[in-house]
Each structure stands twice: as structure tokens, then as C-alpha cells.
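Structures follow.
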Structure I
Amino acid sequence: MTSPPYAEALSPGRTGTQDEAVRDLVALAVQLAEKELAPNADDFEARARFPREILRTLGRAGLLSLPYPTRYGGGGQSQEVYLTVLEILAKRWLGVAQSVNIHVLSCYPLAAYGTERQRERWLPGMLGGEQLGANCISEAEAGSDIAAIACTARQAAEDGPYTVDGTKAWTSHAGQADHYNVFCRTGGPGVRGLSVLLADAGTPGLHVQRLEKKMGVRSSPTAAVAFDGAQIPAERLIGRPGKGFLIATGLFDRGRLAIAACAVGLASAALDHAVAYTKTRRQFGRPVADFQGLAFMLADMSTQVDAARALVREAARTLDSGASASAVTAAAARAKLFATETAMRVTTDAVQALGAYGYVQDHPVERWMREAKLLQIIEGTNQIQRVVIARSL
């Protein structure tokens, strides 16, 4: 098979003890992916069933908190290590890898911008493995253009609760999350009027709408979330009022890197399946992998997957190094663009390599092709990534 030796491919510079810990973590991720994810993915996706218990298992193993400080219950790992684990999970079940990513991102606003008191109060529970979180950012008229957010949060008194009104679209983990980061307008127009409120799932006035019927990643619920006079205490404001855009920028960078890592995992799975199938499928007295038309296709697929993985890890190292925000944003956009385009191309080629068998559900490549399309859209479409990259030049 074509899977890399994950731990050995990570950047050097750690102590021997750190290297051993990373190898153990990677081995654990592989073990859980093979034992818990691979046997269940087809059934859960076919029935659009959310794998909450499987996520609890991953949480108890520490995989839902990897890039956060150990003092709050996190794993204390670099983004590079975390993204490597995410790739491993995505190779066996994209839906679960996406859920891990969604939860990890939901912890970012509090971990990066919350007060020390807020972190001590809420972050350990969020990182403990039992809870799940979600981000409410997009709206019907505000996707990548978050300056167009219309959801409002008003205070009747300076220290009083915020009254939130509006509807958020495309919320992953809707109805399953224990907490939601609500990006809303507490000030005037534009990005400077945006803030973030940490809403408990049981907040009166918070209503999850009908689940969306998606072409892929059906095990992960997506729905609109409506806020109808929802009362959120002032102590749940993350950062100062008006910091919402800055928080969203950091969230997008990390989200795009995570999507890129998931894309590499998905593409790697499709490549492995295509290679294995073409070695055993025989036509004209020999394996179809021996025919140059297919052999060259597989060679291109392999090259693209390795190139995408290298680009994702380089972008992760840029973030881990403490590089400027602009450098991180551009690197994340490049990684997301290239890796998700690769996933779409490789999964499509895997279907082609299997011929008629690739088009039926007896093999998972048709599902992987449908799932790859999602990765080109979420966390900013690939057209948006090109805009970001062009501006960075």
C-alpha cells in the first residue's frame, strides 16, 4: 500500500521523549482508525447516523484536544502532529475526521481569545472528550463575506445578557453540539462590529432547524440554527466586543489546514484502493495495472497525493513557527486549494480505474468522490482560496 510512515515524516527537532510520544500517538490513531472507523463508515454514512459514541471513544483517547495546552486538558501537540492524526482518521472515515476538526475548531476562540477565568471555567470540559462544539458563522447571505453577517446581539444594560436574533446557516454538528460559538453583530456595520458569544446548547431561544440532505458526509449533521431572542450571559462574550473578525481569521486558517489534511487522507484511501484493485483485476491474461494507460494514471495519482501531503505539512510548520498572520493565511489557502483539488481528481480517477465497479456501492470510491466535492466548498470555496493567494502576491 502507499501509506507513508506517518511519525517518521514529521519535522525533526524534538527530544527523544517527544519523538516517542508522537510515535505512540500516531500508532494509537492508526489503531483506532482501523478498529473503530473503518468497520463502521459505510453503514453509518448509508444511514446518515451520527457516530457520537465513536467520537467519545476518540475523545477519551485524547484525540479531540490535541493542539491545545496540557494545563487545560489538551494534548499539547503541534499543528503538524494534529493534522497528521486528522489525515489518518480521514483515510478511514472522512465524516469522523470532520467531526474531530469541527470540535477542535470550536475550542479555538476560547483557547486563543478567552480570559484566563473563562478558560479555567469552560475549556477543560470542552477538551475533556465528552463534549462536542460547533461554530455558527455562515448565514444565507453571508458565507465567505463575514462582514455581511446580520445576526445581532444587543444588551439592554452594560452588564446584562445579550439578546441574540438571527439565523445561522450550514452549521455542522447542529443538534449534536453541547456549545456553539455564535458570530454576531454587537456593533455597527462591517467587520469591526462583529463579536463572538459562547452559547450553551440548552439556551432558550436557540432552535436547530431541519437537517440538510447532503450528497456526502451524511453522518455529520448540518442544519441552520435560529436564534429567537436567545439570552446569552455577558460573561460568555469571547474577547472584547468587535474581535469577531480577528477570531474568524485565525479560525479560517486552522480550518483550511484541517480540510487540506482530510483531503490528503481521502485521496490516499482512494489511491490505495485503486492500486489494490488494479493489481487483482485481470484482463487479456494480466493485471490491468500492467497496462500503461492505468499505470500512468496511478503514477499521477501517487505524485499528487505526496505533493499535497508535503504542502499541508509545510503550511502546518509555517503556523507552528509563529510566522506572520499573512504568511499563515496564504500558506493555508495554498494547502487547502491544492489538497482538495487533488482529492477531487484522485477520487474521480479511482472511480475510472475501477470501471463499472467504481460506479456502484460495492466499492467505496463512489462515496469518496462525492465526499471530495464537499472539501472543495467548505471553509471557503477554492475560488475564494485563489483570491486569498492572489492578494498575498
Structure II
Amino acid sequence: MKINISLLSIAAICLLISGCSNYRELNELGVIIAMGIDHNDDPDNPYKVTYQVINPSGLAQTSTSGDKGLAVINYTVTAKTLVEAFGKASAIIPRENNISHLSMIIIGEKLARNGLDLLFDTVDRGKNQRVSVPIYIARGKTAEYMLGVIEPLENTPGKNIISTTKSEQNDYGTTNDALLYEVISALMSEGKDVSLPGISIRNDSKKAKEISNFETTAPAYVEAKGLALFRKGKMVKWLDGESARGVQFVTSELKRTEVVMPCSEKGSATITVIRAKSKMKTKIKNEKPVIQSNLNVMGEMMQTSCELDLSDPKLLIEFEKKVENDLKKQIKKTISITQKERSDIFGFGDALSRTNPDYWRKHKNNWDDLFSEAEISMKVNVHIINSGMRMEPYKPK
């Protein structure tokens, strides 16, 4: 029994020792939470990579003098590859680099237009990498610049970008979530192209990257702006407004949005879409593909500037038809734009490969041409479930 107890004691000590072998103090680590990748004009070092590193003293907010420092620090290097860039960063980041907490990646627009190719190979291949991080395109700016904008409502630029785009997706829906593993899957696909959300800067100024950006009621700030279309890994066009929102309707990624319809010569009514479900498929007709999309929408009448009796069911049916026709026009316009750019971001080709594999194998090499000329068949069904707390709008006296 004594021998057994001794063996157990030794085993416990070994477990305790091994459990602490990888222990690191936070102030010994350079925790990278965001990464920006830009085109660099030097052909010998074609990538400019910016690492956003947590500053623990800035996050702690323990300074009694009020001078806490920024919550993050950005470090930028140039390199031939992303792996080399990570190695070079060790010469300027004064701590052990740690990328396991990476929360976002920003791609500069110039690099996106040149092509993503195998850009994400190292992130996908690395043992300690996260493949569920969101990816954004810096619209008209470099990723390095976007990661330097200081805003008062969030303590890190990266967190601010994620929060802003998430809010836009939840409340209006002109952008979408694009996670790294989804982007890699689309880049590998023969029947689907990539689309990525864009970010831009409103009220841009020289103070955007300075603490003084806090000292105004109209600071520079990041906004979610548009959807970048790609064709075979290269960015080709921006979609904005209703055209960008049309993508979310087709792909069933829309969570909530507002549709404004005229209800008189000067008045309008606002219907809030609270649910949208789409079924898309590609059929073959006379050896030509026909793109079909059936959309079911549920909404609520949330505002009107017309004198309407919303207790009349015929009136709600009339508005349902108006919204159906309006959405049909918007979505057809969106699909037509992608056809013109020969960018199948919806994955109609993928759907065709599953429903008609023989046709797909025969025509997949010229799917771009077939997609651009495909007939569009669109059905939209709208159901307005209520008109809020009032049947009639109030009338000012």
C-alpha cells in the first residue's frame, strides 16, 4: 500500500509540473488580436502586414494619473509571405508573438483587386490558427490605416469594426458575415465565388488616428459599407444599398431590414422585415440554365405618414403586393449585376452540381458564360402579420 501511495504522489507531482510547463505571464506575450494585409509596391516584399497587439496596461485602466495609454499597439512589416512577415514581426514586437486569439483579418482593397490566390494558406495550415475569424475589405484605404482609427465607444479598433458590422447585419442587412473557413471553401469551389463585407471611414481626417479624435462630437469612425464581389479570387465590383441587401435576401442571411413604400403622393409606409427565407435552385431548360429563387418574407407595418385604416385586411394585402413587386425588382437587379460581372456569389453553380451532376461535369468549365446568360425566375411572397399598436395613425389638430 505504501508503494502505491508513493507512486500516486509521484504521478501527481508530474502532472502539476507538466501543467505549468507552458505557463506564460500576460506581460510576456504579444497577443495579436487583429491582422491587416496590404499590397506592397516592392516586388521583393509584396505584402505589408500589420499586427494589432494588446497593450495590457492600456486595458487595465489602473493608472491614477489618467494616462493609461492605448489598449492596442500596431506593428507593420513587409515580407515575401505571411509566414515570413510573422517571423519578421518578432524583431519589433518586444514579446513572444501569440496569434491564437486573432479575432479579425482586414484586406486592403488594392490587394483584393490583385487577387487573394493562396493568401490564407498559412492561416488555414497553422496549428494554432483560428479559421472562424471574420474577414473584411478596407474600402478605398489600406488595412494598416483602418486598424489605426481610434474611436471613443470601443477600446480597440478591431472590436469596433466587428461590433459595427454586426449591428448593420442585424438591423439593416447590406453586409454579411464572411468567416475565414467559408472564404477558403468558396475560393476552392468551382461553382461559387466570394463576397466580402466592406468597411470605410466616415468623417476621415488627420486626427482619425490620434487621441484628439475623442475630443469632438463628430469624430472619424468606421462604417460598414457595401459588399465586395469577387470573380475567381479577384475583386471586381462593389455592391451598395439595396443591391447589396438583395444578396442577403437570396442567401437567407437577412435578419431584419426596412422596406419603404409610397402610400400617397407625398407619404410613405415602412414595413420592417423580421424574417426572410429563400429557396434557390438551378434548372435546365433547352440545355440552358434557369436560375430560380423563391422568397418568403414576413413583416410588420411599423410607420406610415398616410391616413390609412390598417384594420382593413384588403389594405394590408395591397401593401403585400407592393412589397412583393418592389423586392422582386431589387433582387433581379442584384442578380443581373452579378451576372454582368460573371460572379456567382450565390452558389447557383454549386446547387446545379448537386441537382444535375451530369450537366455540371459537361459545362462547369464555361459556367461563367452560362451563368451570365441564365434566365432568372423570381417568386416573392410577402405576409404582413400586424400593424403595430395602432389601426389608424394619429391626426395632428
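Since every read-out is calculated from the coordinates, none of them should be taken as a lab result. On a predicted model such as this, the values are computed, not experimentally measured, just so you know. Cβ atoms are built from the backbone, for glycine too; each structure is taken alone.
Consider the structures I, II: one of them gives -17000 for helix-only ellipticity at 222 nm (-39500 (n - 2.57) for each DSSP H run of 4 or more, over all residues; to 500) as calculated from the coordinates. Say which. The value was obtained from structure I. Can you tell which of I, II yields 4, 19, 23, 21, 16, 10, 4, 1, 0, 0 when P(r) over Cα pairs in 10 Å bins from 0, in percent is derived from it? It must be structure II, since only it matches. Among the shown structures I, II, from which was the value 4.0 of distance in nm of label points 7 Å out along Cα→Cβ at positions 180 and 260 calculated? Matching structure: II. Comparing relative contact order in percent (Cα under 8 Å, 6 or more apart) across structures I, II, the highest value is found for I.
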